[in-house]
Each structure stands twice: as structure tokens, then as C-alpha cells.
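Engineer: In what follows, structures are represented as C-alpha cells.
Read-outs: derived from the displayed coordinates by stated rules, not from any lab. Owing to the predicted nature of the structure, the values given are computational and were not obtained by experimental measurement. Cβ atoms are built from the backbone, for glycine too; each structure is taken alone.
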Structure I
């Protein structure tokens, strides 16, 4: 069996590469190898770049946001919060939790106005559930509730748009007072706040649209009484979010919803997943076109070698072995292109990781170069897909070669 296989492999190699002359068929075969190489390399680089951006986005989000968020549409009372806290203590892997109050409000400073999301948090506990404490770049994360003048922490982008710095006073217009103004023509309810800290989260959307105040202040501003909007939860490992959510459900308070960090940004990850698959399908066309070239090359080889095929059949070579010869030739092309593509793609990724071939402007972006994350599963999947396409492209010419009648091929020889 090994001798027969070596004979078929030898014939396949001779058909693929001839030493005496460069044939047009050989040129098409070489173009097929180059096409598969470029397609495989492009796929590896593109998917690794998408993996890198996905990891960067995830690290930014989970570094600032809670890993789980428990919310109640009607508000959580103190008793409801205590009941949920008992359930949280029973779940392993939970590092901490804290209640919050949230809503929209309008900030006014030096003639500029911005509508932002105001979140009432406990400054002593917010560090256990989010990365806000680590992102303070100016001032401090202190939110004392003095009653007359509140304290507020805003993002760097928002501070720039308002022209405000630490120590400045800004006004916050309650959304509930705006409704009363339209209803009864009364004066709007305006609260005064002093900026105690400015944070930078590496996320321009957060820095421009989120501000933090004390929970009692938020409860008065949004007229929620003594209730909370929900509870933020942080885990020791954010990858355990779904498992922790499943352990928490059902919660002792009816009407509560539990969202993971992925659920909070599902639309963003959906867009990223669509972009990844779109790039994969578009770049796969390079490999598909290359395999079509290989199909043409093998078909022309079969036509050119009709006499050789007839001689081999007359000498007793079976149909299966004829098929195997041309299948081996096609797989040699696919294997050569796939191996070269993996080496080329791996080299580009290695150079990007160590030498930043494609840098980014650090004054605009939070990373110095285009990020890449190498996953060996991508290498295996792309390599197998390329070899699979090569196998399919080689099958039709191989079957055609096997069905060539020896008498017809030798009639005019």
C-alpha cells in the first residue's frame, strides 16, 4: 500500500512541477498557490486584529462598569435591598456590590448646557463595583452630602465641554421640575454642585455623558424617596458573569432583572460580531478565487495528460488510484498555499506585536498601535477551511480523469 501511495505521490509531484519546461498549467498552479497564501494570511491578520480590538473594548468596559447589574423598574426599598444582599452573599466569586440611583438631568455651567446621565453612588463603596476610583485624574472621589451644595464627579470630556475645573460650581436641573414647569408654570428646581473630581475612563462616551453624585442627593433630585434603582455587582473574574447570574436567579424580590456586562453592551458587541463575519466572508473570496484557479489548472492538466492517464489505465492502474493522483496534486497546491499563508500571516502578526508595524496616534487613541490577539483556534479553522476548499476544487477534475476511456485517449496516438 505504501509503495502504491508513493507512486501516486511521485506522479502528482511530477505533474505539478516539471524540470524541463515551464508550462502554462504550471503558471496557473503557481498563481493558485499565491492566491491561497494571500487569502490565508489576510484572514489570519484580519481576525487577529478584530480579536485585539474586542479585547481592548472589553478591558475598557469591564474595567469601569460593574460585571452584573440588578435593576427594578419600580425601585428597590431598603428591605428589598437587604433581601438581595443575602442572596449575593451566597454566590461564590462576588467581590462586592453597592446600590445606585440613576436618571437624566441637565448640567449648566458658564452658559453651556449638557444633558447627562447622573448616577447616585456611595463613594465609600463605588470602588468595589467599578473602576471609577482608579480613573480619577484631577481632585478626589469624594461625594459629601451637605444638603445645600452637593458634590459631583464628572468626566474629562464633559469638563472640557463645560469649561469647568475642580472646585467650580455647576447647576443641575432636575427632570421632574421641568415637567412641573410645563404643567404649572412654576420655577424649575435647580440644585448647586461643586466639582470634587474629574475622571478619564478611556471611553469618550462615558467621559462626556456620565456624572456621579451621592445617593441621598440623587434620591432628592429624582424624587425616589428612600428607594434605589438597582444594585451594581463586581466579580472576581468577569468571565463568570453568566454563571453568577444563573446562581442568583430567581431573586427574592419579584420584578428584578439581572444583566451581565455583555448584556449592558450587547448592541456594541453585535456590531463588532457582524463586522468580524463580514470581513471573514469578504477575505474568504480570495481563497475561493484561488481554488477556482486551481480547478482550472487541474482540469487543463487532465486534458493535457489524457494519453498518460490512458497508459496508466492500460497498465492496470485502478480508477481509485487515478483519482488519488489528481487529488494529491490539488492537495499539494492547497497545502503549499495554506502553509505559506500561515507563515506569512504569523510573521506579520509577530512584527506587529513586537515592532508596531501599524502604529496609532497616542494623542487620539488609547493604544499605541493596532491591537492583535493571536488565537490558535483561528489558525486551525482557517487552515482546515483552506484545505477543505482545495479538496473540493480537486475532486471534479480527479473524477473526470478517472472516467477517461483508454481507447479514446489512445486512438489517434
Structure II
């Protein structure tokens, strides 16, 4: 540490600015003056006491090198015998700053030794706390009747394969020790392509009539429900309303109410067919609600097809969450949507949004216009308080 000195040759020549102790503190550091001292400081050791005197922690602040200035002057002092003598007085001024953490070579060597000794833990078959959770199985944007990507035959093959993969996935998670108390099988919207009114060429490209689409959908959904029901004590079947499900379209717009929707009708039909045949089944069927809420293993989940989202997704989620809070007394922990035909998972802090991929054959128009496409699949995950995120074990099957 260097020192700049100012020495007064005459008694009492002390600069007025150095007579009082002061400090100016900023978020990053500051400047201080010791005021008048009767003895010089041992600069390498005494700064801690100076900092403490101003209420500054020496562990947090340090004097900046090459900024210390010392004033030294003589002053008259009366002795005990009445004579007067000259004495030296001192004052110091310096800048100080916050200390920054530094890693020494010794610290690095300690870390290297610790890393070298680390070995991965041997996994066990029971990897969770046993807290109940629900397996959520999302069929989204099937659009049965659509001719793209191999048409109806390819879509049916993907759907039946996903049922088999879903059953296998549940059994794997159960064997690993997860306490799966139930399954939620969700119709995330657009189960049918429809025949007219959604886009210009729809009437000329669909492979099935409206009646054929609905009957095929009932068969496939029933097959999935029957396969999933025996695997856990409870099976929840729920769904959402959707844009391709809007009936009675005129000029591309729905002519009746929101409840006039094939997404809701599909679950109505399945309820009438299966409810009295499967004792552990529970239904959540939308009527004119665009958001379906459900509490699964103590996690509140909001399901929406997504065609009503305008602007930024996060703004829509936030506004709808407040609406749900006002109506139901609890905000969603998770948002699950479809409609956009691609996988997306975003942690928003207060909740996580999970965007489902589709099972249809894709869109030639969208690929031609945007140059992008997505891979078909079914989003599955575990919902519950077993994980701090309220979900775990995401898998696209």
C-alpha cells in the first residue's frame, strides 16, 4: 500500500477538512477520513479499527491500494510544568471498496480432490417418497378424418400404439416405486377434423364424413379407457372444448352456443356407454366452459384447448388464473394446452405451462408457409406433491 504525505511545517497548519472524522458510503464502497490522530497508524494493521469505528465490517470492506493520503502537522501543547512544546498530529484519508470473493489455488485443489472421490449413488428401485400422484395421459389434436401424413389409417395406428405405450409407461413407473393413485385420461381437443368451415380446402381433403369421424373416435376413446381403467384405483376422464369441434358453422363461424361442440359430445357419448360398466371411472365434461379445472393428487390443473388464447400465452394464463382464483378460490399449479401442435414446457414460477404435441398427420399448409413442423406424440406426466414442481417424469410416447 503506497502512502502520499502532506506535512505542515508550521504549528497549527492542520487543513480544516482533516480535523473531523467522516465517511461517505456508496453501495460499492466510498471514502473516509480519520480526523485528527495523536499517533500515526500502522497502515497494514490498523485500518480494521478505523472501519469498525464507522460501523463498517472489515470482512466486507477493504481500503483501496494507492488511495491513502496522510496529513501531518505540528501543534503547540502545554506541558505539566507550564511550558509549551510542539507535537505532531496526524490525519488519514482513503477510499474503500467491498471485498470480492476469490477462489485460491488451495480452494480449487480441494474441489478437485472432492470431485475425484465422488462416486454416483447406486440407484434403488424405490426412488420416491410414496406421496400419491396421478398419471396424466393427454390425447391432443387427433383430427380424425384428416388426410395429411398418411391419413386416417396412420392416425389410428399412432393412437393404438400410444395406448400400448401408455400402459407400459404406467407399469414402469409403478415398478420404480411411484405411488400412482389414479390416471387422468384427457381429450385435449380437436378429436375430429370436421368437414367444412375451418379452412378453405377442408371439404375436399377429409377422408371421413362427420358421422364416421365421431363413431371412429368413440371406438378409439373407449378402447383407451378400457385399457387404462384396471391399472389404478381411479380413472378420471375429462376434456375441453375446441375449434374443430364447433358445430353449426356458418361462414366459418359458430352459429349456436359454445356448448354445441363435438369435444363435449364425445365425452357425453362415452359416459352413456361406459359409466355403469367401469366402477372406478369419474367424468369431468365441459358444457360451455373454455377452461376445465381438476384437482389431481392435490395439484390444481387447468386444461384448455388453446384456441381462445390471444396475444402472449403468459398474459392469457395470468388473466385466466386470476379469474379461476376468484371463482374457485385457488389458482392453477399447472396449465395444460394443445392447439399449437408442438411440445413446449415453460416454468412461469407461479405455475408451469405444458403444451401438448398432436397426434395428427401434420399440416402441409403450415410446413409450406413456415418451414417448420413437429413430431407426433402424446404428452404424459405424473402430477402430485411428490415433486417441488408439482409434476415429474414427463414423457412423450
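Engineer: Using relative contact order in percent (Cα under 8 Å, 6 or more apart) as the calculated read-out, with 15 as its value, let me know the right label among I, II.
Structural biologist: Going through each structure in turn, the value belongs to II.
Engineer: Next question. From which structure (I, II) was distance in nm of label points 7 Å out along Cα→Cβ at positions 94 and 118 calculated, if the value obtained is 4.0?
Structural biologist: II
Engineer: Here's a follow-up. Just checking, which of I, II has the largest value of mean projected area of the Cα convex hull in nm², for residues 142-333 alone?
Structural biologist: I
Engineer: Matching task: 106, 46, 42 is the computed value of Cα extents along the principal axes in Å. Pick the structure from I, II.
Structural biologist: On the way: I: 106, 46, 42; II: 121, 55, 42.
Label of the originating structure: I.
Engineer: Have a look at I, II and say which one yields 6.6 for distance in nm of label points 7 Å out along Cα→Cβ at positions 62 and 150, as calculated.
Structural biologist: It was calculated from structure II.
Engineer: Tell me which structure, out of I, II, gives 3.4 once distance in nm of label points 7 Å out along Cα→Cβ at positions 46 and 246 is calculated.
Structural biologist: Only one of I, II returns 3.4 for distance in nm of label points 7 Å out along Cα→Cβ at positions 46 and 246, namely I.
Engineer: For the read-out FRET efficiency 1/(1 + (r/R0)^6) of positions 86 and 214 (r between Cβ atoms, R0 = 41 Å, to 0.05), a value of 0.95 was computed from one structure; give its label from I, II. Before the final figure, lay out the partial values.
Structural biologist: Details: I: 0.95; II: 0.00.
The value was obtained from structure I.
Engineer: Figure out for me which of the structures I, II the number -8500 belongs to, where helix-only ellipticity at 222 nm (-39500 (n - 2.57) for each DSSP H run of 4 or more, over all residues; to 500) was derived from the coordinates. Intermediate results must be reported in sequence, preceding the final value.
Structural biologist: Details: I: -18500; II: -8500.
For helix-only ellipticity at 222 nm (-39500 (n - 2.57) for each DSSP H run of 4 or more, over all residues; to 500), the value -8500 is produced by structure II.
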